[in-house]
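In what follows, structures are represented as structure tokens.
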Structure I
Amino acid sequence: MPQRHAVQMSTSHATYGVCVLGTEVFLDMRRAIPKGATSFDVHATSAVTVHVIHSPMTKPMVNSRWPLDPDIEVLVTIDVTSRSLNDNKVKISYYGREGNELSVAWLYLTCVEVSLDVDLNRNGRVKSKGKDKDKWTWGPDGQGAVLLVNCDRDSPGAGGTDSGQADVWTAADLQDMSIMVLRTQGPSAVFAEYQLVLHVPEADADKVRVFHALRGDSYPRYKAVLGPEQLSYVLEQPGSGENTFYVEGLAFPDLGFSGLVSFSASLLEATHQVCRGLLLILALLGAASCASCLAAFALPSLSSIQWGSDSNEVFLEGLRALLRKANCKLTICSEVETRSDRWIQDELEFGYVEAPHKTFPVVFDSPRNRGLKDFAFKKILGPDFGYVTREPPGRAITSLDSFGNLDVSPPVTVRGKEYPLGRILIGSPLPWASGRRMSKAVRDFLYAQKVQAPLEVYSEWLSVGHVDEFLTFVPAYDRKGFRLLLASPNACYRLFQEQQRQGHGEATQLVGLKGTERRSIDELLVDESLRSDNRHVQRCIDWNRELLKQELGLSEQDIIDIPQLFILRGSRADALFPDMVNMLVLGRHLGIPKPFGPEVGGKCCLEERVRALLEPLGLTCTFIDDFFSYHVLCGDVHCGTNVRRKPFAFKWWHMVP
């Protein structure tokens, strides 16, 4: 409904007023009704449209006059900006019972344009005179400007992100902001008598900051005019013309904040106020998973970060071989930078923010806060590389707060509902059970982003408790464009039984690894304690299998079982040998933990089975020795690497949550 203001009519003198193009003026004519009046009519000049609001029971009289019923309201609108003062006229005539005119009320209106405009259609251009600015909508045909959270660091010498600075220091910082234009048009005398005020609701003020571009003698300057503790800004002598503002986001959507913020421009004279509303939405953090296929299909520019030391050289050589095949850049971080914390997957996750005019990556820093605690803030945050974190207040951190426990599926369609940006996967206890859980502050943040609809799967059965220990996604040309890989004790037992029937029961695992207990296929198959452990593990994985089929719209043909055995440590499980689903996916090149399985004919039977399962999909398998670097410490290849991936081609604001 258009905004409106009221004008008090009078029969003793003419009334003068100012209205804003596109707003309604309510004519309060009740106090002006002369004694004995029973009806009225309204006439106006050509630019004025008169609206008589009445109940269905009220009808105009035969002479086109209206009865003075209590339910009748009169509104006027003007659709042309005034060229001179008081060039629009409205006349209300009051009549008695005999039809005689008792008195007349005159209103003289000046119409000015006050338009607060942004990139309403999300095409990178600020369009004037947009309609329904108070109705932001999702979807490909939606409207509403997109605002970036200015969480990178372009400003030299800044101690934190640019959003923490109340000044603009570089032109690069402006590129991370959205443009808002305040346009005014009308007789100059109006703007000399009225104030033009830009304001933001108090609830939104700590979510945004607005800079006014002011023309200086030699160069423009940018004045902070709205934001935390600055709710309104009076423009000095606006006149007719344009004022440009730059808007930056200060906060991502979160619990209690939908991501929508609004601004209004008001034309004020004493208590008289006319506003034009505007809504913007903050760009959401797209948590791009390093194990998902959302960007692994095409990676023209990819960075992988890996802890490095002399004892880690065997692992690094295998990783370098993989990166050469995938034509990807490898950055090896020193022990000094990482403070000997090798679990970089657990510490951070890469995502991105996007608006029609700008996209840049964001590192999401987990609250695990071990040796890598300051790494993302000190080494990654910078120009066009943002930073965000969530710290749970007063709560002990568990292993499930690490981001090996955070993943994103490829795009899926589930029961007719499309998820073009995939779905976030979070490892949790069973829905009805207690246990370790990712902190509420992080989960609330992920759910608040809306467009990747988080799904909580069951991972608490694992000692470490991360989703990347039993599932991952790999690309494929056919079907949905990917396969879900699940760790499978049943598949491993079937493989070993096949090898035993073929006479290879004496083949042993862990050949060539000093200090390890070598066990043959025969010994593994007769170990009833081990088999019992894996029956339990298989039940846990099967529970997830059915959940993932239902919530990701998968069939059995979309799932591949990867042979894997586990062993229970108390009530929770660890991988018995390097966990092959805990892999690094670089497009069609897979870096898989070398399982050191039983050798048959000089080849690892586990490796051969995995190649047979995955290579027909056009994938290449590189097996990386991470046994002493990661596996014995309860992790594998994926845990020790991290990847920044290409953003989705799909624009998140086209999504309908």
Structure II
Amino acid sequence: MRTSSKRVKFLALWALLLLAKLVLAATLQPFGDEAFYAWEARHPAWVYSDLPGLTAWIAWIGAQVGGQGVFALRLPFVLLGALLPWLVVRITRRWFGAEAGWQAGLLALLMPLAGLMGVLALPDVPMLVAALLCLDAFASLMRRVTTWGLVQLALALAMGAFAHYRFALVVLAGAAGLACTPAGRALLRHPGFWTALAVGALAWVPVLAWNLSHAGAGLGFQFVDRHPWQPQWRGLWWPLVQVLLLTPPLAWLLVQSLIECWRRRRDGEPAWAFMLGLGLVAVPGYFVFGFFTDAERVSFHWPLAGWLALCCVAPPVLARWRPRARVWLHAAAGLGLAVLLAYLALLASAQGRGWLAAGPAYADNISGWSEAAAAVREDLRAMPANTVLVADNFMLAAQLRLALGRDDVRVLPHPLNEKHGRSVQLADWGQVDDGARDWAGRPVLLVVEDTARPLRQRLAAYRELCDRAGRLPAPRVLNVDHGRKRFLRFQLQRQDAAMSAGNCSLPALAWLEAPARGARLAPGDEVRGWALKSGSRVTRVEFLLGGKVVAEAEPGLPRPDVANYWDLAPADGDRVGFRLTMPAVPGAAAGRAWLGLRLFTAEGGVEDWPAQPVTWRPSGQAEAGAAQGGGQGDQR
């Protein structure tokens, strides 16, 4: 492939991806962390509890240019992400010439995560830019020490320090690279090089100062609290996950490139030895690291800086491949990029999110927020102007703040605040709400992200809510995407702190035991489960198939196992079970359908429970018998 042809392909793909990223940035709902960075941008600081300040500063720039919307928040990150392939081109041109540079840039664009980097306003974007700027500066300085090269290195090191704590591992990788090559070690004898390093080190001073004044909260969260520091055998999946994310041919090329660095470590070109040290820390190093670190949060993107760096030495290796193998690599990587684009496009549409809700690909952190904000906006219109808006966790509060354009959203203590390292920051801002004592008799709209906790923890959480609020009226329920995201809104008009959880009616809980998720359901099949409401009772359950009421039952079957599991008080009883025979449903098409519950409570409340997918077979067993039973079913 001629140089001009590669340049044209690079420019065309770069422009298409930039356009796609701009469209996605305008249509995707805010990621949970993005909304919190936008909140931080309203409170300028050098350092926050979760991160140094750069991500919030970039978000602030977006707000100043384009306002408070999500597109304005993301725009600077999209533009920064668009720089990454150009930096790969620049670095590779220094080492191997223009043709190799455009080839490396194409590889960076086709790498799915790298090609779409910047769609979301996340700290990885400036951190990756800083890492590649450092690599470019090293590539320049190992050939000839110049003032501009030293200035670029100092600024890039400072940028990385203000981007993320994880940039310390990038610094370690760079140090390993310098140690592996004579040209790198020669830099250690240059005073200007140490001056650049000193400027970069100074950028960590605000981070350390903040941690000293907050009992090490930031460092503790990033390096201690979230990591078990014990062998996690789930780390064995790391190579497979990376191969799938990179696409297998591209992953094999980059691994071959690292091996080539070992073979040519004594070559006259310092790039090989330098990239050997850097690559061993930035890629296999993360594999070892993964055995001892956080397995609950997303970490598959951590080695991306290392993969991008290896793209810079991949063109000479790729040139030795057969033409057909090179075509296969570009096609496979392009397919992987297209699949990720299609997935994000699905997430950007309500219909796509609803379709994904049936499986594990549903993105909980990027769904449901617009619908929740619309419902809260409608609730606030019907309430007094001095209503206090309280969210049960930081992520929901940040999303409501971003959507409603108000900074007075208060937050209750919640495990999610601790899990994501945001509780200290909320306390610093004075946004932590203690409940009725803080409301001073004002009306309150309390919004709870019900699905933020696993089902087994919800009853205890409801009791804690009662302790804080004094009482809980019947909630207004919002199920988004068939209930994969579920929100409860409590309109508290007058507070009575004398009331306690003992005389508080809690939100209802329910469970469908049969049919199981995704199982076959036909007329005549048994439907069974339980429904309870502590402090009151569920009087009736309606069954909905595809949103249409098809049967009803009254929970009245003894279920001592359920009562014991939830530690129900005697007043709540143990007759919470229900069972019926599924009736025929005229007009219901065969295939996937959603079976849901609508719970009617003794005080007149109506609470929709999340639906679950089933495979509906209208011509199933006992259809005639079910039809004779009518819509009421079997209520034994």
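Every number in this text was worked out from the coordinates using simple rules, so none of it is lab data. Since the model is a prediction, treat every value here as computed from it, not as a measurement. Cβ atoms are built from the backbone, for glycine too; each structure is taken alone.
Identify the structure, out of I, II, from whose coordinates helix-only ellipticity at 222 nm (-39500 (n - 2.57) for each DSSP H run of 4 or more, over all residues; to 500) was calculated to give -15500. Checking each candidate, the match is II.
To which of I, II does the computed value 43 (percent of Cα pairs over 38 Å apart) belong? Walk me through the numbers on the way to the answer.
Values: I: 48; II: 43.
Only one of I, II returns 43 for percent of Cα pairs over 38 Å apart, namely II.
Taking 1.00 as the value of FRET efficiency 1/(1 + (r/R0)^6) of positions 182 and 238 (r between Cβ atoms, R0 = 25 Å, to 0.05) derived from one of the structures shown (I, II), identify that structure. Structure of origin is I. In this comparison of I, II, the computed figure 15.4, 47 for Rg and Dmax of the Cα atoms in Å, for residues 358-477 alone is attributed to I.
Each of I, II could give distance in nm of label points 7 Å out along Cα→Cβ at positions 14 and 518, but the derived value 4.3 comes from II.
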